[in-house]
Structure P
Amino acid sequence: MRLKARAPLRIDFAGGWTDVPFYAEDKGGAVLNAAITRYVTGQIARPDATGILHALRGDRSYASYSLDLPSGSGLGSSAAQNVLWLAMVKTSINNTSSRSEIAEMACRLSEMLGILGGKQDEYAAALGGIHFFSFGGTVEAQPLDLPLSFQDEMRSRLVLVYSGKSRLSGSIHEHVWSRYTAGHGPVLAALNGLKRVAYEMRDALAQQNIEVFSDLLNENWTYQKELHPSVTSPELDDLFHFARAHGARGGKACGAGGGGCCVFAVEAGSSDRLRTALKMKKLEVIDFDFDSYGVFVRKG
């Protein structure tokens, strides 16, 4: 039996970092993100034969994965891979779970592996869609029921680009959370600001206000940079100045920052201008749409 599957990556628009248990279980976190049509794909095969035939043939189960983006992109690929693997394994043994249960199991798996991070990536990969998440003792997922016409407009005003520099989120997390646990006031203030921006961005999207959404991306990026100097770099700062000079109204680094992908919201009619300028700069512009389904497993 062979199973093939895919799990979407995500763009985190606001509130990232507040989903990490250090803060979420203490203050309550909030994140707004969107699953996108860039995927971790994989397959798992389990021999159909059993008993003596299975032993004679030496059949073994195997799994394989692929990702069509650079590693360290800041789009949640590691969490998506865990979600993908769990969904395939549970399907292969006829053991079903809800998408939220798979997401929570993937979070526990990351914790067992010693990965320091939050929960938004696993839930985005499992559930798909555009969601506002609340984090605390439990995770509450609020899908944003946005008209398709507005989703199309929103996507057309967004430009996703790989900065050309991979980043290791683990070291950035260690810097930030060591500050937080030591009672560093500016880090707490920045995290509180990130949470507030997530709520305000949810309201802006509910009102279909792209301009306020774009401005809140900037505000989120400002708070991100206040967490630790390693969240940004001279190269990222130059990229943001370049993007603003070519039509970007707002933007932020995805994930922990320090490199990887950046997302920019452009002024109306400026998407092609920015995309062309970034390509002339030899940077990879990543095409995407919003994924509405989440992790998907099929036989084949």
Structure Q
Amino acid sequence: MTYERGLAEVGDGVFAYLQPDGGWGWSNAGLIVSHAADALLVDTLFDLTLTEQMLADMERVLGGRSIGTVVNTHANGDHCYGNQLVPEARIIASEASAREMELLPPAALATLMTSDFGETTNQYLREAFGSFDFTGIEPPRVTETFNSTLSLIVGGRRVELIEVGPAHTAGDVLVHLPDDGVVFTGDILFIRGTPIVWDGPTGNWIEACDRIMTMGCGTIVPGHGPLTGEAGVRAVADYLGFVRSEAKARFDAGMRADEAARDIELGHYREWLDWERIAINVDSVYRELDPDRPATSIIDLFRQMAELKQRK
């Protein structure tokens, strides 16, 4: 299927909403429409303008139905900052995701974009997030939380919520439609782009990929990038295994995490979008290997990525 912006029907009344190119902030969402009930929305978008446009685009398939339920797959703002635009909906997230949403309010990103971290880092931040408007965004609203699993029925259709975090974030959730052969993975999958390990451990994330592959779904909707199949899932798992192995070898050799990120030869992974995320991913593996290691500040991680990208 062509990777274009907007709605793509992936099943009977099941739609993916795709946003090329899938880089920083350009996330995917989903919509499940029933003939007999309100619709279910999988994720909102990074700012109010984008979410308003998505909801307007969805009107043509909603047919007058309202969105009664929203599921946030995780706490990153590009999957939940538009929640205020569905004020009548029940909004469901994992308990861990709901807690994490409180840690980085939208106002903090607005401040981040106007702070001075040096020209190289500021330029990188502008390139990553300059297309988005973080003003006027309220902290994401969640009305219901769960742990592990939750089963929903949307107009007679089974929808299974499966918590697989911590992995990308603290509380990642898969949205599985077993009778339709469709799964929305949130940011467990980045396709044609580099996964980013905010939380880890990488082992949990690889297990989440394995779980997706056991579902036997014909359509897999990633959090970023085009629709995929099992080959795309395996590519993500292989990348994570590669990073874990390469980072551990350098950890055992006594290298600092930032040195290791510069030293790793990415091979064909260098062709993936946002390859410089290796800096964050190595740092996360180092935290796995040494739980007492002080956390690296988010600004320092962005500085490392900016410098890597500048070096090409």
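Out of P, Q, which one gives 29 for relative contact order in percent (Cα under 8 Å, 6 or more apart) as computed from the coordinates? Don't jump to the answer; show the numbers that get you there.
Details: P: 29; Q: 16.
The read-out was computed on structure P.
Mean count of other Cβ atoms within 10 Å over residues 130-137 was computed and gave 19.9; which structure, P, Q, did it come from? Don't skip to the end; give the middle numbers.
Numbers: P: 19.9; Q: 15.9.
Of the options listed, only P reproduces it.
Work out which structure the value -11000 belongs to, where helix-only ellipticity at 222 nm (-39500 (n - 2.57) for each DSSP H run of 4 or more, over all residues; to 500) was derived from one of P, Q.
On the way: P: -14000; Q: -11000.
Value -11000 for helix-only ellipticity at 222 nm (-39500 (n - 2.57) for each DSSP H run of 4 or more, over all residues; to 500) corresponds to Q out of P, Q.
FYI, it's all coordinate maths here, none of it is from the lab. These numbers come from a predicted model, not from an experiment. Cβ atoms are built from the backbone, for glycine too; each structure is taken alone.
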